[in-house]
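Just so you know, all these numbers are worked out from the coordinates, no wet-lab data involved. Computed from a predicted model, the values in this text were never measured in an experiment. Cβ atoms are built from the backbone, for glycine too; each structure is taken alone.
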Structure I
Amino acid sequence: MDLLEELEASHHYFIQFVQNIPMEKHNYRYDSGKWTIKEIIQHLIDCERIFAYRALRFSRNDKTELPGFDQDSYVANSDANQRHLKDLLMEFSLVRHTTLALFKSFSDEILLRSGTATGFNVSVRALGFIIVAHQEHHKKIFTERYL
């Protein structure tokens, strides 16, 4: 599969996967201080926005080094557990659709452009695959530790 197919397919698989998680698990923590399923979904939304922003900056040949972000602070301040799962999934879907539109606008040449984020050089194309891999990483954690 190419990047656009991966972004599209992983979106649909993830939505289906989450919709099959029992409702009583949505606010479950497998250990003290660990995130709930809702918090992880919000984390995925936030990270996808950040990775897509980085891709946009690098696609436009912006050579400014981009800083990291404090994912724990984002989650702690998200109020994800107060939200309905359907609203989180709708936002996840909307963000993925905007990510897809962005990546569809990139030529092969643009996908090869790169920049520095959190101290690492990364290409525009790699950022798209990072979005998919990050989502798959958390899906695996759901399966292993939450279900």
Structure II
Amino acid sequence: MKIIEDGSKVTINYRGTFNDGVEFDSSYSRGEAMTCTVGNGSLIEGFNSALVGMKAGEKKTVTIEPEQGYGEYKEGGVMDVPASSFHENFSPEAGAAGYGRNDEGQEIIATIVSFDDDNVKLDFNHPMAGKTLNFEIEVETVE
């Protein structure tokens, strides 16, 4: 039976919860297992590491701290952006995602924290930054 290593193509089911038990993601809820390649950068580091060494039919529960997940929450990731920087039809809503491009042309996503006539306060941290994540993982196939 093949053991998962970097480069393995795997099909897995998983359930992700926060420490308070609230589910934030689940392949079971979607009714479809996830297929991915281990070690290609598509998974957060802690999840990728948890898969390495597993085999088809195996189940495991892991806890992933922020530094192995989406990183620590950075206060410096919250900043005011002049309202004049946005399209004239832009109507901000606190808690909504805002999309744009940085000076290098890369897409950026931020959460709108607050706004007034002059500024829009944006949080550029990943929404899962600073959170400890718990996963129940079940491996279906390994190629």
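Suppose you compute helix-only ellipticity at 222 nm (-39500 (n - 2.57) for each DSSP H run of 4 or more, over all residues; to 500) for every structure in I, II: which one lands on -1500?
II
If mean count of other Cβ atoms within 10 Å over residues 54-61 is computed to be 19.0, which of I, II is the source?
It traces back to I.
Given 28, 17, 12 as the derived value for semi-axes √(5λ) of the Cα gyration tensor in Å, which of the supplied structures I, II does it correspond to?
It must be structure I, since only it matches.
If Cα extents along the principal axes in Å, for residues 14-61 alone computes to 28, 22, 20, which of I, II did it come from?
This figure was derived from II.
To test your reading of the models, identify which of I, II gives 3.4 for distance in nm of label points 7 Å out along Cα→Cβ at positions 70 and 110 when calculated.
I
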